[in-house]
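Enquirer: Below you'll find a set of structures to go through.
Computed from the coordinates by the stated procedures, all read-outs in this text should not be read as laboratory data. Because the structure is predicted, anything quoted here is derived from the model rather than measured. Cβ atoms are built from the backbone, for glycine too; each structure is taken alone.
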Structure P
């Protein structure tokens, strides 16, 4: 499915996204550094970097990272990391037209965003900017949707109040679909456990970080907020709920 103007969907949600979306396990850096042969001179391009949730785990290991992000508000939030991480550069660009130089990148990363891209044009662009033998890694924090009352209740709230939630959910890439992106080369996969401990404010922020959910002042926002509060009240322990994810990493070389 093609979504209308995906670059603007998260405008007005930057703080919710930055504060309440899950980060990525640091062990991913160890995996990709080893598997992709990264060293201190390697350059990483994080495409659709958003506020820098994935970018940051590479910066913390002192890699040079170029964060490519088309949404100005998101890009400005990511740029705030430069004061702590001077090896970060943020640029305006999209997956299909990154503005990066030919054959300048050792590893391309994409976190929670591949479903927004036009795949053929994106693949051509990635091949253009990667150095010979360069790698690409696509990551998804796949939220648990079933198995207990909390995760099932959260999913039901998204279905009930999300404007086009089902279409976005169904557009997320399965490993089979990602394998076709890497073909004819092989795709490797790894999985990492990930989770968040959320109080009520953070749970509300987590749901507001999703582009399809109503924001304050919009229709059904108050009704949705009551549903979130009720879900929290029935499932909290120690004033928190635990949201669980399977962080899937699919990676390979593009040719």
Structure Q
């Protein structure tokens, strides 16, 4: 348990000390929020869909959690190259414990970054249905963060260099984000696109956040919760297996 806590705390300390990382992680979400939210807002309203800022903000928050969480796998490769991972793996604890500690730390950072972007969205004009929506929103943020931090760790466990990790992540992350319904409603898309979205894990995270924050849902909050919880358990299991097979 002490190793688990130490790894979780180490991830948080890395985040707090890296001010450039905190500021840099806000750049892309704010660009989407301002450029798309205010740029496409009038078109969205004329289509009878209401405020685009209200619709877009949960997607931007989910995007922030996704990027922050999945790219935390870079730290695993970094630690491997500089020897910290070797020092951690020789500790007399199961490797699964080490993987879970790193994953929980990365997921916590993802949730914190999501909360920061939620505050920025509020300043931009976004309004949740009420304070009671925040616990449910935090729960969905946590599930998104846990799922994609575990995915990032699993992929980093089988890669050796930063460049390869970044290329693979871009190949995976961009389709996951753009096909999740974060930027557009899934209710009126072509059937083929709707089928693709239905197997996109982030689509359920975005939908869950919308359900919690503005009361709008496509799949249903219960379905969102069940899918994300199941996926996080599966990916954690796979990630734990791949992490246990790391060769130094």
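Enquirer: When percent of Cα pairs over 23 Å apart, for residues 69-172 alone is calculated for each of the structures P, Q, which structure yields the highest value? All intermediate terms of the calculation are to be shown ahead of the outcome.
Expert: Numbers: P: 44; Q: 37.
By percent of Cα pairs over 23 Å apart, for residues 69-172 alone, the leading structure of P, Q is P.
Enquirer: The value 6, 27, 36, 22, 8, 1 for P(r) over Cα pairs in 5 Å bins from 0, in percent, for residues 181-220 alone was derived from one model only; which of P, Q is it?
Expert: Answer for the origin of the read-out: Q.
Enquirer: If you don't mind, another one. Comparing mean count of other Cβ atoms within 10 Å over residues 133-140 across P, Q, which is largest?
Expert: P
Enquirer: Which one of P, Q has distance in nm of label points 7 Å out along Cα→Cβ at positions 85 and 189, as calculated from the coordinates, equal to 2.7?
Expert: It must be structure P, since only it matches.
Enquirer: Work out the source of 53, 37, 36 here, i.e. which of P, Q gives that when Cα extents along the principal axes in Å is computed.
Expert: Comparing all candidates, it corresponds to P.
Enquirer: Let me ask you something else. For mean count of other Cβ atoms within 10 Å over residues 101-108, the calculated result is 17.6, so let me know which of P, Q that is. Could the numbers behind the result be given before it?
Expert: Numbers: P: 17.6; Q: 25.9.
Structure P accounts for this read-out.
Enquirer: Moving on to the next point. For helix-only ellipticity at 222 nm (-39500 (n - 2.57) for each DSSP H run of 4 or more, over all residues; to 500), the calculated result is -24500, so let me know which of P, Q that is.
Expert: Numbers: P: -10500; Q: -24500.
Only structure Q yields this read-out.
Enquirer: Computing relative contact order in percent (Cα under 8 Å, 6 or more apart) for each of P, Q, which one ends up highest?
Expert: When relative contact order in percent (Cα under 8 Å, 6 or more apart) is calculated for P, Q, structure Q comes out on top.
Enquirer: For mean count of other Cβ atoms within 10 Å over residues 53-60, find whichever of P, Q sits highest and give me its label.
Expert: When mean count of other Cβ atoms within 10 Å over residues 53-60 is calculated for P, Q, structure Q comes out on top.
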